[in-house]
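None of the figures in this text is laboratory data; all of them are computed from the coordinates on show. Small disclaimer: the values here were computed from a predicted structure and weren't measured. Cβ atoms are built from the backbone, for glycine too; each structure is taken alone.
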Structure P
Amino acid sequence: MLNNNCLLCHAAKCTKACGVFEPDRYLRSLYFDNEYVAMNEIPDELPCLNCDARCEKACVNHVSIKDILMKIRTDRTDKKTITYDCLKTDFCGFTMENPFLLSSSVVASTYDMCARAFDAGWAGAAFKTVCLMDIQEASPRFSALQGDNNRIIGFKNIEQLSDHTLIENIKIFKELKKNYPSKFLLVSIMGRDDAEWKYLAQMLDDSGADALELNFSCPNMTEGNTGSDVGQIPELVERYTRVVKENTKLPIIAKLTPNVTRIEDSADAAIRGGADGIAAINTIKSLIDVDINPKDGVYQASIGGYSGKAVKPIALRFIADLSLDPNLKGKHITAMGGIETWKDALEFIVLGANSVQVTTAVMQYGYRIIDDLKDGMALYLINHGYSSVEELRSKTIQGIVPTDSLDRSYVIYPKFDRSRCLGCERCYISCMDGGHQAIEIVDGYPRLNVKKCVGCHLCVLVCPNHAIVSSKIRVPKDKMAGN
């Protein structure tokens, strides 16, 4: 596929200029790994053929829109009808239209925000944590690590809990449930002691909430005995879970911190306390920026919660651990941590998650990404013959291979596509200084020295134009060219 440097504009000028269909919708599909959705949905009679490319003239970032759309249409195979019935899933007895929820955060903190998300197609929301504390936020409170194209890789926040009063929040919940009865409302709560957990549970029992999420995981709290401080102590997790369970008729989900060695210990404690499921992971306690301009000779930095694409591998490991925990059999697992695309969500589901929650991607791209999540997931299920998300989840992966069990008897060599090579020689630099000196430059292009190559695939990872791929051919080590 051609390079797509679309900025994902709001009210995109390319679509306004086109006036026939929505080119920005297809560009966004490509951005979020929905190439097959774009191919499937693009019109049979593409109006671009004899067009003067008004969309490109209007584009603020000079994207080759016409060429991209023409290639999408050329590459299309059989067209499928996308329906969403296969996305329905159960959350503690409540049937959700799809497995996608907003996670408890700023993206689900007011009536208007949740209503707009529900109208866009999100199945529900975990509302920003309700408490009895006086919340005073810092400013600014966000920071990020960015990649070469300014796409956010990792995101740090020092955001705390809802700054609305309990009564104000209850009014919001009742209004949301009245106007959106088919949407799932998961209300997050946090107390400082038994009395506060009990009071919150009782007050929210008839508030319109469909379930309660117990926040044992926020790393940004200014008061002790709250958030991740609780989540790291299984005895407290069990105790507060039991207090809530005894004071509500609603299902309860314990949201756990990743700032532990074994998340199963806290999960098992929550189940003993009466939890109906587990939410994981919340943000990872971190430092992302150190101010290198000292104030009075002191270098400063702040601890906060780390999220975004960078934490996904960590979140996946924790969800795998929870899924394999026999004490959680039959319990709902709602997963989060670096989900941007339907492929990200799919990885959590095949590891055993029943539903997934999203925050950081919404903060970057808006509620509109639900279209990309739904379309991509639905088309995947249809193409692979699954009738439901649950049918896919029932095949929860059992093939997680420990490092000491890896097959080390073969090598897979990289394969070079000279037609895509730009001649930047990045692969050569990386192999020389960080690999096994197995790449030579001949006539301006890289050539593999199979006598030195050990199949580490560093070159595959650093190539900026995907001109190096895995050959997929396993060569036994005793048959390698160097032997």
Structure Q
Amino acid sequence: MSQEYVPTIGLEIHAELKTHSKMFCRSKNDADETRPNVNVCPVCMAHPGTLPVINREAVRSVLRVGTALGSTLADYTEFDRKNYFYPDLPKGYQISQYKYPLVSGGELNGVQLTRIHLEEDTASSIHDEATGETLVDYNRASVPLMELVTEPVMHSASEASSFARELQVLLRYLGISDANMEKGEMRVEANVSVAPPGERASTYVEIKNLNSFRAMERAVEHEIVRQTEVLRSGGAIQKQTLGWDEHKQATFPQRSKEGAADYRYFPDPDIPSLRISSLADMSAEALRGSLPELPWERRKRYLSLSIKSEDAQRYVEDKALGAFMDEVITHVKSDLVSLASNYISNDLVSIRDIAGRDTESQAKINILGADFAQLIQAVSAGVISSRGAKEILSIMFNDGGAPLAIAKDRGLEQVSDVSALKPVLSTMLEANAVAVTDYKAGKEASLKFLIGQGMRVTKGAGNPDVVRTLILELIESGTI
């Protein structure tokens, strides 16, 4: 069935950069500062007679992003004044880039990019509901802000969310931004339109203030439905800026959408133009050499080791878990990597969650990769059962210790000795004569029950395969 209207989505994503100082002055760039208006100076407060100076590391950070994304890096660039008045903008204009961005083109997650440029952030507005007053904290004013603009080539909310998530991971891998949406370090704006298949929409709306991936998905989905209903009823879509009301789960109008002419861009006369080729540490070779293993490269490496795709994604996104997986890979045999991954992504993650170690400072896994590899090899060899391995892993995580020593001290070594298991299982079968009779009568579920009882009486130490084989032998021999 053909789709009546096709949505088209483009994203504009802002990310605060983790430089030591602000974009055009030496004031500290500290996203965790709670005291208002302490990281300010005459330059970022726009006092008369002050001159801005470009933050070199901010420029390099944006060029590294462009290098990672296969973009075209500018040689010549300049900064422009974007003119509009608002209390959070002390200059009365924002220093941004218009005609000559640092980065053009490129691709991420199959989505083509238009440009990536550098600008300064605005101050923070704090609204006091009790008094109705709005206070302004200028700590954030002039913090380096990277803006990435995609081509309008996405056609679903999930595709847009997937792109934004991948960008967040990339920024963290490059170490240039923490990109925490809940702190406002990464902000997403979505341009949304709908049109009949094969046609181009005459206008679009921009949804601002999307502070989580889930909010972005819901806002885009809502807007697709709203615009579709408007067009079905014969109406027209008005080009405007919308907000997202999380409580009402609906978009709402903020203002009409500005165009470039409204901002009256012109080159900032106080900031000299920049020739990137004159900066040795920003050559194409130097920038490529500064890149770590990128998220998609790491994901591909994990998949090549037969690690499940969902686990590979977890290791890419979770730094502590990914680092531990990489350490284990260096110690475990290649044919056991998949088994090791299963224990890490399921059991170890569960143990860590129960321990409540969910913050970056607590997330480090205090188990040696060599010890974990030894545990996996013991499971593979049948020395330790799966159930025993989970208990040993919990002890290793919380108290430390080597797996084989723990298994011996706690009686968790797997028992495969027929002579040791047979009398214990014989007694168990005699105590469960009804289940034995039911199994002989054709009830397969009774066999599962008996095997479970066999594992219980051996306290989980019995080798499940040996336990099953012995139970069948004892039943079929007629001695029970």
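Matching task: 13.9 is the computed value of mean count of other Cβ atoms within 10 Å over residues 175-182. Pick the structure from P, Q.
Structure of origin is P.
Give the label, chosen from P, Q, of the structure having the highest value of mean projected area of the Cα convex hull in nm², for residues 223-278 alone.
Ranking P, Q on mean projected area of the Cα convex hull in nm², for residues 223-278 alone, first place is Q.
Given a value of 0.80 for FRET efficiency 1/(1 + (r/R0)^6) of positions 247 and 335 (r between Cβ atoms, R0 = 35 Å, to 0.05), calculated from one of P, Q, which structure does it belong to?
Going through each structure in turn, the value belongs to P.
Using distance in nm of label points 7 Å out along Cα→Cβ at positions 375 and 471 as the calculated read-out, with 3.8 as its value, let me know the right label among P, Q.
The value was obtained from structure P.
Match the computed value 24.8, 75 of Rg and Dmax of the Cα atoms in Å to one of the structures P, Q, and report its label.
That value comes from structure P.
Quick one: P(r) over Cα pairs in 10 Å bins from 0, in percent, for residues 295-414 alone came out at 14, 48, 32, 6, 0 when computed from one of P, Q, so which one is it?
Values: P: 11, 34, 30, 16, 6, 2, 0; Q: 14, 48, 32, 6, 0.
Only structure Q yields this read-out.
Kindly point out which one of P, Q the value 18.2 was derived from, the read-out being mean count of other Cβ atoms within 10 Å over residues 111-118. Display every interim value, and only then the final one.
On the way: P: 18.2; Q: 21.2.
Going label by label, the one that fits is P.
With helix-only ellipticity at 222 nm (-39500 (n - 2.57) for each DSSP H run of 4 or more, over all residues; to 500) coming out at -12000, pick the structure among P, Q it was computed from.
Corresponding structure: Q.
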